[in-house]
Structure P
Amino acid sequence: MAVSPVLRRLAGPGAVAGAAAGGLALVTAVDPYRPGVYPGCPVLALTGRYCPGCGVLRMLHSLTEGDVVAAFDMNPLALTLVPVLLAWWLTWAVRAARGRERWRPPPAAAAWAVLGVLAAYTVARNLSGGGWPAPG
């Protein structure tokens, strides 16, 4: 039995969606708010400073439980990126289904802008003295 060309083109977006769903299922089932359940952040362990990803597991857990306020408190940057990533994935899937899937790297200015936002966010969350936007 031959696989439809559309299904073949959707293999990449489907694999990413499956991996994301599996990860969300794990984070929903295994509470990251309990200490020692997941490994700690290596950046925090080595430097004592929060990285841009600190609090993402707790943010995702809170989000899957419908607590947007707690999710925002854990990692506001990652929470604001959720709809952006969903829109990017949806665009990728639609383009793949239509046969227009050709990956092009983002412009250099966009990459530098992302790095700048991550750097500013990292500084802000570490200058707050453990307050917001540091993960609680």
Structure Q
Amino acid sequence: MSKGMEQLAIKLCMTKDIGVHGNLFGGNMLSWLDEAAATWACSVCKNPNMVTAKIDEMVFERPVKNGEQVIIYGQVRRVGKSSITVYIEARKKDFYSGEEETVCSTIFIFVRIDSNGRSIPIDDSVREIYADLAN
């Protein structure tokens, strides 16, 4: 059962988020994406013990300015034995027209861990839901 893009979070770029060039600081954007993706991965995997294992290349396509809204979307790409791979995309939304423009996107991999930080399997019921993505 393939799943489409899901809305994960909405953020508002505020003065405290701006870097020296007058745009949303990239580190803040990355933090927003990691938080939204990790929280979502925990929900999808029905387990709070998921940690960020890898973030692929991040390309910032457009700046985000003070007062602009950022919507974060996600799509499950693969569920492995102990990991989940998700595509994450941030779009800025024009309040007046409703149009959205992609700001950046990347792939995150999260791993389920035990209390000692060792990887453990994701429940079979979760892997079955996304079994068609394994190939």
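Every read-out reported here was derived from the displayed coordinates using simple, explicitly stated rules and does not represent laboratory data. Please read all numbers here as calculations on a predicted model, not as lab measurements.
Hey, P(r) over Cα pairs in 10 Å bins from 0, in percent derived from one of P, Q reads 11, 31, 32, 19, 6, 1, 0; which structure? Please report the intermediate quantities before stating the final value.
On the way: P: 11, 31, 32, 19, 6, 1, 0; Q: 12, 41, 29, 15, 3.
Source structure for this number: P.
For which of the structures P, Q does the calculation of volume of the Cα convex hull per residue in Å³, for residues 33-104 alone return 135? If you can, show how the numbers build up before the last one.
Numbers: P: 135; Q: 102.
Label of the originating structure: P.
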Legend entry - Structure with the greatest value (metric Cα Rg over 2.2 N^0.38 Å, for residues 57-96 alone, set P, Q): Q
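Of structures P, Q, which gives -6000 when helix-only ellipticity at 222 nm (-39500 (n - 2.57) for each DSSP H run of 4 or more, over all residues; to 500) is computed from the coordinates?
Numbers: P: -20500; Q: -6000.
For helix-only ellipticity at 222 nm (-39500 (n - 2.57) for each DSSP H run of 4 or more, over all residues; to 500), the value -6000 is produced by structure Q.
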